[in-house]
Structure I
């Protein structure tokens, strides 16, 4: 059997070699890196303007903005098949929504929409009845639960599914490559920041 390399292989090696030269690296800085830096600077301008190092929320705003671009790129320019790609996009959009909820902090108003408005919201009044205090405690407890549940969901989406479950499914079903792809599309829910690429 005669083994030969296609012309494209040698062209690829030549291109890789050329990319290591000082003159190409200089060209790359001016052609790609500086324009990308300026584009990123413009894209993150609002977040950079208001960024401060003393609070986690500013980190979340930068993260949210970067996820907006990732979701847009995957949704409109992604090469992956629609099923898993759109699951990723939906999970990314959910993380963006959760960060917005953290930013807005409307957990009490959301609890009030379920249980009713806080009673006697004049905080300087000492005339709350036991019933009002009990109702207000329930509203505060529910708002804390909503907030904690959303933080748990946020972390869970970033962490993703336990991949061992998928491995066990494949082993249990003894599937072929095509069937594994179908099994993956069915099992994968779009979570896991490690999977958010195209």
Structure II
């Protein structure tokens, strides 16, 4: 039996999938609450599913060109430079799953979408916001902007590349993204004047 596996994505995976064996990314009719509320190891602000702070955005999917589910999961783990446990999956035919941070409500949405599209396995990076752990305060757009302004220029460039890519390639719009582009346009206008 051929298993139809799909990766779900919304961040840099859309434009920087490295050695993953995949098809074309396509925007799907499933919305998840996303926000740039995670600080990655290299200092970037990255998108995560964030039911408290995010705004609904259509996500993307691509078919994984692997025959083995474990190999597909390990390939995403390697690309994401994370632990295997940070990669969640649902294997519908075998009724097996590992869901790390995604809430039951959203997991159910993902399963219903997969059933509707006749996809056997869905795999996604399941990291959560780490704002309180890193910044020792609740996430806010204002604090995310403060964080951006306080980082060294190379880190600011990484943040810009990621937020710009998510917006332009992924068509992702979040509360932080709106304020970030507003801040940049005002900053550039002040530089010119």
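We did not get these values from a lab; they are worked out from the coordinates using the rules stated. From a predicted model like this one, the values you see are computed outputs, not experimental measurements. Cβ atoms are built from the backbone, for glycine too; each structure is taken alone.
Of structures I, II, which gives -12000 when helix-only ellipticity at 222 nm (-39500 (n - 2.57) for each DSSP H run of 4 or more, over all residues; to 500) is computed from the coordinates?
Answer by label: II.
Looking at structures I, II, which one was Cα extents along the principal axes in Å calculated from, given that it came out as 93, 51, 25?
The structure behind it is I.
Out of I, II, which one gives 14.0 for mean count of other Cβ atoms within 10 Å over residues 95-102 as computed from the coordinates?
The structure behind it is II.
Work out which structure the value 14.2 belongs to, where mean count of other Cβ atoms within 10 Å over residues 15-22 was derived from one of I, II.
Working through the options, I get structure II.
If relative contact order in percent (Cα under 8 Å, 6 or more apart) comes out at 29 when worked out from the coordinates, which of I, II was used?
II
By the measure mean count of other Cβ atoms within 10 Å over residues 31-38, tell me the structure among I, II with the highest figure.
II
Tell me which structure, out of I, II, gives 19.4 once mean count of other Cβ atoms within 10 Å over residues 55-62 is calculated.
Here the read-out was taken from II.
Determine which structure produced the value 38, 9, 8 for semi-axes √(5λ) of the Cα gyration tensor in Å, for residues 111-166 alone, calculated from the coordinates; the candidates are I, II.
Value 38, 9, 8 for semi-axes √(5λ) of the Cα gyration tensor in Å, for residues 111-166 alone corresponds to I out of I, II.
Name the one structure among I, II that Cα extents along the principal axes in Å, for residues 79-126 alone of 31, 19, 16 was derived from.
Of the options listed, only II reproduces it.
With FRET efficiency 1/(1 + (r/R0)^6) of positions 39 and 71 (r between Cβ atoms, R0 = 25 Å, to 0.05) derived from the coordinates and found to be 0.90, which of I, II does the value describe?
Derived from the structure labelled I.
Compute distance in nm of label points 7 Å out along Cα→Cβ at positions 23 and 143 for each of I, II and report the one that scores greatest.
Top value of distance in nm of label points 7 Å out along Cα→Cβ at positions 23 and 143 goes to structure I.
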